[in-house]
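Several structures are given next for inspection.
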Structure 1
Amino acid sequence: MSHSVLYEPALHNLLQSPTGPVSRHIDHKASQILNHAFNNIQSLTIKRTGDLLASVKKVPFEASDGHHVAVGADAVHSHGKSGPFPYAKALELGRDPLSGRSMGYHRDFAYMIPAVLQAGFRPR
């Protein structure tokens, strides 16, 4: 039987450090998703996407299990007396997230899910 010794600082750098190769790969994939999301939004045939484009972002953060990057859009519009309306989520889902009713779009306006697929991820 052989004896193995793990060098924990090197493993931490490899797997959890924000400057390590795994974190750089995560950042690269997040950048790809962000770019695809921008392109998808710009290719939509809707007239007003400025708020949506301005809200799409990549946010890196550290957690106890290592480096993470969130990519998403959080555009919100006023919805009259009923308060803020999650505009970005409604476009992605094609339905009003507050009521669940269809938005009545003539085509699919999803931009984030396709961006994840375009970056090379497979659906589960």
Structure 2
Amino acid sequence: MDRTEVLELILDHYENPRNYGEIEDASISRHGGNPGCGDIITVYLKFNGERLEQMTYTGEGCTISQAAASMLTEILPGYTFEQIENMDYHILEEMLGEELVKMRPKCSTLGLDTLKSATGQYHQQQMR
């Protein structure tokens, strides 16, 4: 996608968020945020064994933080604990563009960081 298409996609996810809301019977939920800029997010994850069955989120903040979270909810169901824990920020560069991720790293990574934290905590709980 060219830069214009990426920006249109980001704006669409911000204005029409996908998978927004709570999961009543979530396996785990986790709050994250960037207090300095006002971006906040809570991810709700439902696992079936080691696979992520469903991911939703709630939150508020800038276009980038909220759109990135929305985009993640569409691509991550089906991923395993290990796949999520081993994800790096290149996935965000593919979704949002390298330039945007480098210009706004805290906004871009909020959803992924919160997801990875929740997944790690849930995985540890399951191993006990």
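Each reported figure results from applying straightforward, stated rules to the coordinates on display, with no laboratory input. Bear in mind that the values here come from a model prediction, so they are computed numbers and not experimental data. Cβ atoms are built from the backbone, for glycine too; each structure is taken alone.
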Given a value of 1.5 for distance in nm of label points 7 Å out along Cα→Cβ at positions 9 and 57, point me to the structure among 1, 2 it was derived from.
2
With helix-only ellipticity at 222 nm (-39500 (n - 2.57) for each DSSP H run of 4 or more, over all residues; to 500) coming out at -12000, pick the structure among 1, 2 it was computed from.
1
For distance in nm of label points 7 Å out along Cα→Cβ at positions 49 and 73, which of 1, 2 scores largest?
2
As an exercise: relative contact order in percent (Cα under 8 Å, 6 or more apart), calculated from one structure in 1, 2, equals 22. Which structure is it?
1
Of structures 1, 2, which gives 15.1 when mean count of other Cβ atoms within 10 Å over residues 65-72 is computed from the coordinates?
1
Given a value of 19.2, 72 for Rg and Dmax of the Cα atoms in Å, calculated from one of 1, 2, which structure does it belong to?
1
